[in-house]
Structure I
Amino acid sequence: MKQLLDLPTQPTAVFCYDDITTLGAYKATRAAGLQISRDISVAGFDYFFSSYLDPSLTTISQPMREMGEQAMKLLLDLVAPSRNNKKPAKAQIVIPGQLMIRESTSAPR
């Protein structure tokens with residue numbers, strides 16, 4: 001994040017791939033004297049403690065329970081394909097997340 005903020009033209013927004021990275025982005029943004037949302041938008045992809053950040057983080061919520069259930073079904077089909085007399089399930093399943101817009105993002109300046 002510090003490298004991005006040191007660019008001649010700073011980004012107007014960043015997307016962090018998890019909450020730990022987001023914490024670093026928040027810290028570096030504040031250390032640079034910038035305000036999240038006003039000066040730069042920050043969004044993330046984890047959801048574990050995003051609502052506890054200040055300002056609260058715009059994030060993608062992952063359906064963890066459904067992801068776990070699907071993973072278990074795939075695993076069982078792989079280790080015991082004859083249990084249902086079917087071939088193993090597809091190796092790729094798409095489970096959509098949900099965009100949760102909060103206070104850390106705004107329109108570009």
Structure II
Amino acid sequence: MLEVVFQRVQPDEVDRLRAWINEEEDRAEEVRQTFRQETVHHEVAYLIEATEGPVLVYAMEAEDFDRADRAYRSSTLPIDLQHREIMRAVVAGPAVVEKLYEVSLD
């Protein structure tokens with residue numbers, strides 16, 4: 001399954017978000033450990049400068065997003081604890097988007 005999440009980013013926290021994403025890349029093995037717990041196969045993040053300000057776009061592929069959400073929320077892995085803390089600080093809330101198209105084999 002594929003899920004895409006759009007979050008507005010506090011404009012004064014963009015550098016902190018970029019630094020965190022770079023750190024996650026440096027800690028790829030820890031991220032993969034999280035993926036195994038969450039049934040995630042692939043994740044990619046983009047930062048878009050929209051008219052309402054910066055928007056973080058997360059695209060994730062996972063077997064089971066309910067399981068992924070439960071695993072992430074209950075995780076005590078250091079990288080997940082840091083991720084939750086940083087995202088609470090940098091995210092300003094959901095971005096309003098209009099889905100135009102979706103097709104799948106399922």
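Read the figures in this text as sums done on the coordinates, not as results from a lab. Because the structure is a prediction, the values reported are computed rather than measured. Cβ atoms are built from the backbone, for glycine too; each structure is taken alone.
Structures I, II were shown, and distance in nm of label points 7 Å out along Cα→Cβ at positions 4 and 92 at 2.7 was computed from I. Assign the value 41, calculated as relative contact order in percent (Cα under 8 Å, 6 or more apart), to the correct structure from I, II. Of the structures listed, the value fits II. Tell me which structure, out of I, II, gives -13500 once helix-only ellipticity at 222 nm (-39500 (n - 2.57) for each DSSP H run of 4 or more, over all residues; to 500) is calculated. It must be structure II, since only it matches.
Using semi-axes √(5λ) of the Cα gyration tensor in Å as the calculated read-out, with 22, 20, 11 as its value, let me know the right label among I, II. The partial results should precede the final answer.
Values: I: 39, 13, 11; II: 22, 20, 11.
Working through the options, I get structure II.
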